[in-house]
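Values quoted throughout were computed directly from the atomic coordinates according to the rules given, and no laboratory measurement underlies them. These figures come from a predicted structure and were not determined experimentally. Cβ atoms are built from the backbone, for glycine too; each structure is taken alone.
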Structure P
Amino acid sequence: MTVWDDLVGQQPAVAMLHSAALAARDVYEGRPVAPGTLTHAWLFTGPPGSGRSVAARAFAAALQCVSDGEPGCGVCSGCHTTLTRSHPDVRAVVPEGLSISVSEMRAVVATAARMPALGRWQVVLIEDADRLTEQASNALLKAVEEPPARTVFLLCAPSTHPDDVAVTIRSRCRLVPLRIPPPEAVAGILSRSGIDEQTARWAAAAGQGHVGRSRRLAHDADARARRAEVLAIPASLTSLAACLAAADHLVGAAEAEAAAITVERDAGEAEALQTALGAGGTGKGAAAASRGATAAVRELERRQRSRATRTQRDALDRALVDLAAFYRDVLLRQAGAAVAPAHPDFADDVTAVARRITPGGALQRLDAVLACREAVELNVKPRVAVEAMTAALRLP
């Protein structure tokens, strides 16, 4: 097993990163390398589920690899600590809310300026770099323009919106394009983790090339139930009342899923902060400390609200992706195309809807789902956007 094994269907990217890791070893050991083989900034792009952050972390592990063999062995201390997110010289920025703030980025840049404490390189891995605010982008740009000698920046961003990463930063990065892995490759990964072959093939198709979602569907009964509820919606939209009820269900399910994920974590964070600020203290400075804690508590609440909003939107987006794939299956059925459907277990519903609408109607409904995704991304209230979508999906 090497660090590259989880990068399924990404052979060109793996070859590029492996070559760069070899060059990084030569640079570290003082050997000359060909110009352009290694650069200090990388931008990993690809559709959702293509494995951008997986590729970036695998490359970070290969850079820190201390084995005598090929970089990225997967078993040495450098690889192991990087993959388990415990390496002291690999700093990951994972946005929990809607954006990455300038204060967070300034702290990262300050860390990046230091020499490695244990590893060979100081690595900064920024997931969802498209969420950098303008001020945060400017703070990162200064570091990318004049990088420290032993620092490598790894940025990840979806290829669907390349303009969301500032052009001044993109122009200084080497691009690593990733593609959606084929279902066969995803099924192979699931099978290696102990999932039976039939379930692995089904989950790979239902996950539509998204390895994480496929793994969740294979293991989590609640995820399978939520998917089934979503895919039952198109055939049920026979009246305006049904459309509004479906919209209420979609938004309510996303809110409930987000609450289930965040409520326990929020409570733990709030309790830890209160303890750190001396809650329950009785000394002379207890009252003053309590008054000074107000700003910290408000900042925590702001971050928690932002994280809850992001989690809710992500849950809703997963449902919309399933709906979009449903209407794709409708179009395939109407065209008689010999292409594997995304939802073979809902073939009866797909057939029923295909008989009631025209191919043009199927395209209009697919456009309505995609328009809803864009509206939610642009901060339209989810309930308004989803109600407009389900009304457009109504069957004749």
Structure Q
Amino acid sequence: MKRLSLFFYLLFIAIDASSIVSEAAESPTETLVLQDVLQEVAGKNPEVIAAEKRERASEARIPQARAWEDPQVGVTQWSIPSSFNIGKADETWYTLSQSFPFFGKRALRGSVAELERTMASEEARSVRLKLMKEAKQAYYDLFFAHKAIEIHHEQEELARKFSRIAQEKFAVGEVGQQDVLRAQVELLQLTNDRETLEQERETAEARLNTLLNRPVDSPLGTPQAPTLPAVVPKLEELQREAEEARPENRMQALAIRRGEESVKLARRDLFPDVMAEVAYWDVHDGPNRWMASIKINIPWINKKKYDARIRENEAERSRAEAARQAAINETDLRIKEVLVRFQSSRRLARLYESGILPLAEQSLEAATIGYQTKKNDFLTLIEAQKNIKELELTYARTLTEIQKSLAELEEMTGRTF
């Protein structure tokens, strides 16, 4: 019996020492602030940078669309002799020509390019909002991973405490050997579970580091714990704000306007452009002369081509109208789903704060006292320990889901909660 007690004691000491060393080595010391994370994502994430470059590229197309066609200059040697002696040509013509598009075409082209630049701006805004959402969700996933490890360490402390109680009671013959074995098995299981939790934390860190454009194994601090929101946003307000502010909805509204301007431009293309040319004739054996000419294209000969272009742009405008309504419907549905999830999680979190967790703590305390006073068995104590662990994890996961839901609502409405 003494040898068996010594074995259990040494095993407990080994597990206890390894747990303490592990906690000291893995415990982060710095706090990871959410606002700092968001600022770094906005400034360094490659997707944000690429979207901003696309916006600048579309802005550079506006002056190109509004610009005149390049003027043309030419030199013509007229009536070259059969010897191909250019110097003995009868005349030399110096010409200057310029194309003048029909009135309003340049303005319409510029208007279409301006709308496309605004669409690119909304697309860049959409990318930023999406990445802000992903960064917040990754931040709170990392918070949950740290919180799970923290709860795990607390459970290891409880398991070591229960193991000591079981060993003390076993040493004086108050309990059987099975209680000591159960305590050691529970402690060993917790020690093994720690490895899985550390892997989950590393995965969460890698995801957040990717958004920060850092190496995936860069060290990160401990995220701050979220607070329970005091106000529940209203569905109608969220849907109205999203309809007006969500980049996807605004892009489709801009696409409708672009389609309207493109239809106007396609109809304007049925009117001819003008080519004006002036030339100075250097007549080698007589008086010099001037020449001026006006030319126009004849689009009516290829009217089917222009009619098809008009139909194409009208169809694109109709597509944009349908796409905008589809985007609004999809946004309303997503907001409803996310808001229901948010409200459910918030009610659950308040219930945990006000009733479930305090009762679970009291139950664990009562089970501990009951085991010490021989009023209940060791299995009851272990079950109470496992129960409070699961409840604390569920509460932390609920807080995480609340913040992740808010991040989705912020992406769709542009509002900061």
Structure R
Amino acid sequence: MALTESEVRALCADEIGRWNVDGMRVLALVPDPTRTAPIASMFRVLHEELTARGALLDVMIALGTHPPMSDEAIDRHLGLTRADRAGKYAQTKFMNHGWDDPATLVSLGTLSEDEIASLSEGRLREQVDVTINQRALEYDLLLIVGPVFPHEVIGFSGGNKYLFPGISGRAIIDAFHWLGALITSPDLMGIKRTPVRAIVDRAASLVPVQRKCVSLVVDGRDLVGLYIGSPEEAWSAAADLSEQIHIRYVERPYRRVLSCAPTMYEELWVGGKCVYKLEPVVADGGELIVYAPHISRVSTTHDKAIHEVGYHVRDYLVAHMKRFAHLPRGVLAHSAHVKGAGVYEGGVERPRFRVTLATSISESECRALNLDYCDFRSIDIEKWCNADDGETLYVPKAGETLFRLRSDAPPTAPTG
């Protein structure tokens, strides 16, 4: 059942009333619009509750490596008008995180080779510099505000993920995203305790600023869960509810899947979620079509690197790491997650299933990226919606609900 505004306000008021925020500078870390969540209404409530108790609230968009938002886009995202900016929120600063600007980052220390090896369960052995946006250290309290969903890299999104990669630098982003690719999405999504989460939480422990979290669980457009407290505790409770709401079990794999991307995914970099969440239920040799006529580019930020590597199965990338050593491993991880499971043997790459783009990305570009192409105008949505052959799955809004086989056994890669 959806929480009412009065219930949300009461929960926030009760918890914030215990924090003694009088005189504090608070920085809210919020997602960009690529996540479904009532961020605008939460911002209004939290601003009122905090400022009423003598706190000053600023906002940073925890972009990770996503493109920065314009002032106009931030206003739309937070439900602000020009009058709001000049009046009620005149004392509030709104800012983007800049992951690729070293001048905005500060080091919190390093995670040693031995520690990374232990946290990654032996998959990585390297020293990782933990950097964060230096503005975050100017505040008395960091307030994470965001939704929790099954996630392809870390298991469930939210919590300390809004620090790393939300407002961090490249080194730790590359390290744990590549770790996620080595483990693979099907073995991470919808699992609470993962090696990636362990690294993120360990990095968060180095942050010398008090941390609190407002974890949200949405069902469709309804807010059905609100948990406030430490990032670890609030996230854990939200992940438990998300597991009940955002994982759909099916009895058998499907040979044909049409995964429709919502318009909040403006490029393939985030639209890849329409592959990740459905990979576990695509049959061996089947096809997953990403239907997104509105997507016309691969990535604003990472386009050049993605075009250099293309999309490949994990084992292909592992075999060619020297060739791609100059590219960010976060990009390599994206490549592997989009292409999905498969093998690379005897110089031949064999994906477990086909990934086809029905977008506004041209056929020549799709082929160059090592993905299949379909003209989106040739797809009859009504036909897909009404298919009743037992081998076709139509998902009208993909990307946030994880599909699993009832057996909970991930499909196996082809051999031989």
Here distance in nm of label points 7 Å out along Cα→Cβ at positions 66 and 386 has been calculated and equals 5.0, so which of P, Q, R was it run on? P
Given a computed value of 5, 22, 32, 25, 12, 3, 0 for P(r) over Cα pairs in 10 Å bins from 0, in percent, which structure among P, Q, R does it belong to? R
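Figure out for me which of the structures P, Q, R the number 17, 18, 13, 13, 14, 11, 9, 5, 0 belongs to, where P(r) over Cα pairs in 10 Å bins from 0, in percent, for residues 74-137 alone was derived from the coordinates. Intermediate results must be reported in sequence, preceding the final value.
Values: P: 21, 46, 27, 6; Q: 17, 18, 13, 13, 14, 11, 9, 5, 0; R: 18, 26, 26, 16, 12, 2.
The read-out comes from structure Q.
Starting from the value 6.4: which structure in P, Q, R was mean projected area of the Cα convex hull in nm², for residues 130-225 alone calculated from? Each step should come with its number before you reach the end.
Details: P: 8.6; Q: 7.1; R: 6.4.
The read-out comes from structure R.
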The value -8500 for helix-only ellipticity at 222 nm (-39500 (n - 2.57) for each DSSP H run of 4 or more, over all residues; to 500), derived from one of P, Q, R, belongs to structure R
